[in-house]
Structure I
Amino acid sequence: MFEGSGLEGSDPDSTARITFLMKEVYGENDAVYLKGKRLTEKSLYKVAEDAERGFYMRPNSEKRTNDIYHLTHLFLAPLVDTEKRVKSNCDLDDKRIKKIMKAIINTQCKDGGWRPFWSNESDPAYTVLALKQLNWTSTIKTEDLKAGIKHL
């Protein structure tokens, strides 16, 4: 979690998972939680910048278009985090989160789903992940989501 200096040596999504867990187990004053929180905040700024820009850079200087994995991995692990856990660790009204939600909408595939970077087609699990985030942040209201699903 803390290898290297800053973001260069740490894995942002693993750091966020450990950070969220440390808060649940040891509370808001835990030293590991506090350090992890700082690293997670730095990562959130970076993902929000990527969301606004429309792409991100891989460590090998490869440019990639934003995808659902990049936009969600930091504060919502695939299908395992609960709304309560996310809300207790993130302010879902934060401007950075709103930028990320807008980018998630912009990465929606023509078939209505979302795809991670390793796939050329929409993925059902990542589509559910996207819809969870859009719903939890009130970007998509529950009634609209239900109506859209019923329409299908």
Structure II
Amino acid sequence: MAEERTTRLNLLKPATNATDWETEVENWADKLDEAAAQYLSFYYEGVAIDEEVIVDGFRFEETVDIVKITLYARTAPVGAALQVDFLKNGAEQAKLASINAGQNKGSAAVTGLSYTSADDFGLKIKNTGATEEGGNLTLVVHYNVQPVVVV
């Protein structure tokens, strides 16, 4: 039987037939795993400006994996999508998230993007609406604390 692990902290779950351990530990492991899910929000006031840095130089206290970003615009972009990219140590990561033209919300799953406590985290506007840029943005970054490795 394949071993099963929690999704975020990679904790080993008890085997299905190990009822004593399963009862005592599985709920704990799932709750601990939920604690790894974190959110960080930023607000950008005013009309979106193409190539403007929203934030740069933020540092996480531990190593994290970015898993999703959700974008909200009080003023929807018109004529083209509004796009945002991640920055890592000042470099664009080509992990674009969009709010489609005429919409006030967008989100994107993110894979393969981690930050250590020594990395600078940032967000940058990469495209704005052609007719109406869009603006007054709230950006919610979803991340997970990386698993604790037990040796």
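Each reported figure results from applying straightforward, stated rules to the coordinates on display, with no laboratory input. Note that the coordinates shown come from a computational prediction; the quantities given were computed from them, not determined experimentally. Cβ atoms are built from the backbone, for glycine too; each structure is taken alone.
Kindly point out which one of I, II the value -4000 was derived from, the read-out being helix-only ellipticity at 222 nm (-39500 (n - 2.57) for each DSSP H run of 4 or more, over all residues; to 500). Attributed to the structure labelled II. Can you tell which of I, II yields 2.7 when distance in nm of label points 7 Å out along Cα→Cβ at positions 43 and 59 is derived from it? Computing distance in nm of label points 7 Å out along Cα→Cβ at positions 43 and 59 on every structure in I, II gives 2.7 only for II. The greatest value of percent of Cα pairs over 21 Å apart among structures I, II is that of II.
Given a value of 34 for relative contact order in percent (Cα under 8 Å, 6 or more apart), calculated from one of I, II, which structure does it belong to? Don't skip to the answer; put the middle values down first.
Values: I: 19; II: 34.
So the calculation was done on II.
Using the calculated result 1.5 for distance in nm of label points 7 Å out along Cα→Cβ at positions 75 and 131, pick out the matching structure from I, II. Only structure II yields this read-out.
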